[in-house]
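Chemist: Following this line, the structures themselves.
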Structure 1
Amino acid sequence: MDKIFKISFNGVNSYLINSRDEACLVDASMPVSILMETISGIRDYFKFKYILLTHGHLNHVRYVSEVRSLSNGKTYIHVDDRPLLREEGIGIDDVYTLRGFDKFKVGDIEIIVYHTPGHTDGSVCFYSRELNAIFTGDTLMKGGFGKIRGPHSMSRMLKSLKTISRLIPPDTTVYPGHGFETRLEDEAWLDGLDMLS
């Protein structure tokens, strides 16, 4: 059975996705000890395939080196946010790059990457039709969106939010980087974005 496990630490959400005997982690915002507690509550063993990063800000990637030492999973971040990892002092030699519409397979589920710049140049969302879920990092949250830095970032964020609202089914559950889950159809303010350029 496919499951999503939310792990919150210091106000930041990460998500462990488990399907059959495989798993991946979306963002690495918690110490390994907390991740291990979550894993031990799921099953005795699974193959840890991926660490998928929604963007490169420190509060979302702070523990990625620890998590990588725990597992053999490959770490991925959008090519445009690799410099942020370097700025935060995180080694990038064995961090792989991803791009929009890349696909990852975890057990029986497929995860599709949507490049959603605005909060950062390399912000992405991860969508799974099988889970009816989208993991949005700081692109989309309940009642709003992540911080932007100036008019250029705002225009990119608007375009990204429009992309999500047009391409992702409205009954999809949104798993954000902060706060509580929501559904796209419950975020009525997204419907007004078409009136903005």
Structure 2
Amino acid sequence: MIRRSDVLETVIAHGHDSPIVFTTGYTCREAFSVGDAANHLYMTGSMGMAPVIGVGIARQTDRTTVVIDGDGAFLMNPGALMVTKQYRPENFLHLVLDNGSYESTGGQESSSAIFDIPQMAAAMGYRECTRIHDTENLRQRLPGLVRAPRGPHLVYVRTRSTPAGSHPRITVDPAANFLRFRDWMTDPRKGEA
């Protein structure tokens, strides 16, 4: 399995020109500690809504819009797949990091073991679904997908769980995060932080 931090570091390094939406929980906390930037929108709540927000953003820009989701959040809101199917943005890259648990609420087991997440996405109209199995494959494929996803494109990555408390809470106020992100979207030079 791949470390979540390897996925986050790769996306952040190659996605500095892309709006990136991070799902709630430890994923957004770890992303914040890996490298905060004005093009990052942290979902500190609204579990399961990151892809819907990402589709809305993708419809407003030509840039690749990246959503980093977790297995629990993905399975929490399968209705997000219908929104993606309805609009099918070609500039939409949806990563699902599956650690098999609801990590930030105590590590309870998710139901990802009994659902094939890429198969669900393919059935709902994603143009491509990619499974990444190791760090070498991640580093070879992900940068190109961030540049040109040919989406909607789902990337599925099995990741390791991290110990509780590994990453501090996000210190950017959610309203301030939104305003900074909005400024970056409307004028990337203005939103630099």
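Readers should treat all values here as calculations from the given coordinates under stated rules, not as data from a laboratory. The structure presented is a predicted model; accordingly, all values stated were derived computationally and were not measured. Cβ atoms are built from the backbone, for glycine too; each structure is taken alone.
Chemist: Work out FRET efficiency 1/(1 + (r/R0)^6) of positions 8 and 88 (r between Cβ atoms, R0 = 25 Å, to 0.05) for each of structures 1, 2, then name the structure with the largest result.
Modeler: Sorting by FRET efficiency 1/(1 + (r/R0)^6) of positions 8 and 88 (r between Cβ atoms, R0 = 25 Å, to 0.05) in descending order puts 1 first.
Chemist: While we're looking at this one, here's another question. If relative contact order in percent (Cα under 8 Å, 6 or more apart) is computed to be 16, which of 1, 2 is the source?
Modeler: Going through each structure in turn, the value belongs to 1.
Chemist: Okay, next question. Thinking of 1, 2, which structure, once helix-only ellipticity at 222 nm (-39500 (n - 2.57) for each DSSP H run of 4 or more, over all residues; to 500) is computed, gives back -11500?
Modeler: Source structure for this number: 2.
Chemist: With mean count of other Cβ atoms within 10 Å over residues 120-127 coming out at 16.9, pick the structure among 1, 2 it was computed from.
Modeler: 2
Chemist: A value of 2.4 was derived for distance in nm of label points 7 Å out along Cα→Cβ at positions 32 and 160; which structure in 1, 2 was it taken from?
Modeler: The value was obtained from structure 2.
Chemist: Using FRET efficiency 1/(1 + (r/R0)^6) of positions 72 and 184 (r between Cβ atoms, R0 = 30 Å, to 0.05), single out the structure from 1, 2 with the greatest value.
Modeler: Going through 1, 2 one by one, FRET efficiency 1/(1 + (r/R0)^6) of positions 72 and 184 (r between Cβ atoms, R0 = 30 Å, to 0.05) peaks for structure 2.
Chemist: Here distance in nm of label points 7 Å out along Cα→Cβ at positions 112 and 144 was calculated and came to 2.5; which of the structures 1, 2 was it taken from?
Modeler: Going label by label, the one that fits is 2.
Chemist: With Kirkwood radius over Cα pairs in Å as the yardstick, tell me which of 1, 2 scores highest.
Modeler: When Kirkwood radius over Cα pairs in Å is computed for each of 1, 2, structure 1 gives the biggest number.
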